[in-house]
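Novice: The next part holds the structures, each set out as structure tokens.
Since every read-out is calculated from the coordinates, none of them should be taken as a lab result. Just so it is clear, the structure is predicted and the values come from calculations on it, not from any experiment. Cβ atoms are built from the backbone, for glycine too; each structure is taken alone.
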Structure 1
Amino acid sequence: MKRLEGKRAIITGGANGIGKGCALRFAAEGAAIALIDREADALAATRAELELFGLPVLTVQADCTDLAQITDFVRHAESALGPIDILVNNVGQGARERKASFLDSQEEIWRFVVEINLFTTMRFTKLVAPGMIARGHGRVINMASESALVGPVGSHDYAAAKAGIIGFSRSISREFAAHGVTVNAVCPGPIMTRALAQSAGGEAQKAMAAIPVGFVGEPEDVAAMVTLLASDEGRFITGQTILVNGGRWFV
């Protein structure tokens, strides 16, 4: 299937994990891809895989929390590929090795987690959405997390940021709907990524053991849902919070 043939997509945090999975699926569906990530080596490796599809690919190594850098990236993407049809706000992370209980946590870490998850989503959307609205068509897919709904212990900052993404997605979906632009939030559960492998302590092991379908998801599982939302088949889906988690939790 070539559901995205002729489309142009920006994917943030696209060098690894879910972002890379979405990029490969989009390319397989016919889309030109622009990726931004701070990890130059991983970005180069992903670019090499994408080039095998024979479609335009742009990769830029940059810090997604830096407004000047992301503004330059969006302009470069529009110049190199053309008008952007699809924005996947995927970049984000939790506190990782600095994770702590709330009472032992530091405001510096809260600010970083909210910045890299929520504020990057808002900034990229502010940069890309005006063109979509002017053209009367576009897709914005924001990567939230089931943590926003579950509230795991020690993930107060991450859960708050991802819940903010859900609220943001719902609000702007109403604002953009009349202009042919859909906005949705996807909430992955445990997905076999580097981040999960690095945090596979007791809580992560319990989470993985509690998946009703009996296995941990892969980036491709999330990419399948993102592709649906990005395609014309997703035209009647907007403002939604969609869990991709093997049945662990329900909305």
Structure 2
Amino acid sequence: MIAGSVLIDSAMEHHRGYFHNKLMWTPIATSSLSIAASFHGHTDRRHGAHRVRDVIYALAGVAGTVGTAFHLYNVTKKVGGWSWQNLFYSAPIGAPAAMSLCGLMGFLAERVRDNEPGTKPTIAGVNAGRVVAALAGASLLGTTAEAALLHFRGAFHNPAMALPVTMPPIAAGLLAVAAVGRAGVPRPASRKWLAATAAMGVAGVAFHAYGVSRGMGGWRNWRQNAFAGPPLPAPPAFTGLALAGLAALSLLVAYPDE
């Protein structure tokens, strides 16, 4: 889910930049490989991590880190340096981090399946559910920061624009409680909130599509409005992270500490 979001978003934004730097092809390649690795993992019934999948997810993490550095440089080289204007309209700082999150979630999935069947899954000796819950929650906060910056640019003119900056932090807090709290507890309220956060990511695509339609010429002028309007592929990142959070809660219920 996250890799698909990165693939479409980076393809559109870097196409708009005419791929003037050949490294702009990197997120397209790494996100495509991550999608392929994910499908392979879903169809692979063997337990244990897969070396090629691990390498792909590691490349995704590195690509996201390097991309963040490039985007930071893009902001600082503009006239005025660090300013609201440059943060709003330069290369988005948080976008490449989604590639790193894709690699992180893939890495965690491989660590979970790298446990013997029938045993409690652990990551570095810690209950896997706690690790996934903590990192998924932290990732939700980072994704929220990017949404907050861009929705602040839009002056929150639609009240629904407040949802991506309020729902995910609450979901992150619930995951933090689960990460340090008692395992084996169903936590139905947390599951419902994470499910609602996942649905919000899907609904966000519809809201962004509506935003595109409000441009001059609407969807008939999609070649301009799809690039100038709110990014269609961005909201599903919340869906992917919320689903990871739900998986963490399931692990905690199925494999308590004791």
Structure 3
Amino acid sequence: MKTILSQIGFCIIICNQVLGQTVPGHAHNDYLNKPALFEALESGLVSVEADVHFMKGDLYVAHVHPLWRNKKRSLENLYLKPLFERIEKNNGKVYPNYDGPFYLMIDFKGGGVELFNKLTEILEKYRPMLTVIENGEVKKGAVTVFLSGGRPTDAVLNAEPKLALLDGRPNDIGKDFSADVMPVISDSYHSQLKWNGHGKMSESEKQKLKELASKVHAEGKKLRLWASPDNVNAWKTFNELGIDLINTDKPKKFEEFMNRASQ
């Protein structure tokens, strides 16, 4: 019986990949996964995170500023080229049967406008796959890039065209940032809640999270909380309470959980 059940579970995972089924996960510090990007793609996650540093004229992905350049770890080689090649093979999509955006969240680690200008230069080469805002018109692409960390907010708002968008914060709610320019609202989990992911979340914290999600969704945006508990019990609770991009360092386990939950 255990063998049969394990075979069924394996088939569900493989079928989901073939059909392009996605799960509402955000691969936190995805570049630490092995392989970067592809573990998240194999698991059907719709969002990945890359910490980016400006170094000697190029952008490199790492949690802390690298001591030397490794071209294999450039933003272009680690994320943009592989996504572009995948989208070409999938007739313009990241997942064959998924029409929504795949989010590439770029976390600015210093650099500010200098980093932003280099990013814009690089993104221009991959423009056909990107969500782009030009002359006030939005062209939805297979990949939506949005910027977090040391966000160059003014530079993004003034850019024409806009190839990269903004990661918002709760205090941005109600400030007339459109969902096109600011598709996601993010915050530190511990700024919102104290629950450790085990047992049941208190009713007061459930209500607080529901209210935050409701405000975010009313503006047509998605909600993400970073540094959140990362286990099955927490994922189930967050999914039920309206977190759209559930933070995880465990893409494969998250996928398995979501597959079971959907059956």
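Novice: Which of 1, 2, 3 yields 130 for volume of the Cα convex hull per residue in Å³, as computed? Intermediate values should be presented prior to the final figure.
Specialist: Values: 1: 118; 2: 130; 3: 139.
Going label by label, the one that fits is 2.
Novice: Can you tell which of 1, 2, 3 yields 3.1 when distance in nm of label points 7 Å out along Cα→Cβ at positions 54 and 78 is derived from it?
Specialist: This value belongs to structure 1.
Novice: If helix-only ellipticity at 222 nm (-39500 (n - 2.57) for each DSSP H run of 4 or more, over all residues; to 500) is computed to be -10500, which of 1, 2, 3 is the source?
Specialist: Details: 1: -13500; 2: -23500; 3: -10500.
Clearly, the read-out refers to 3.
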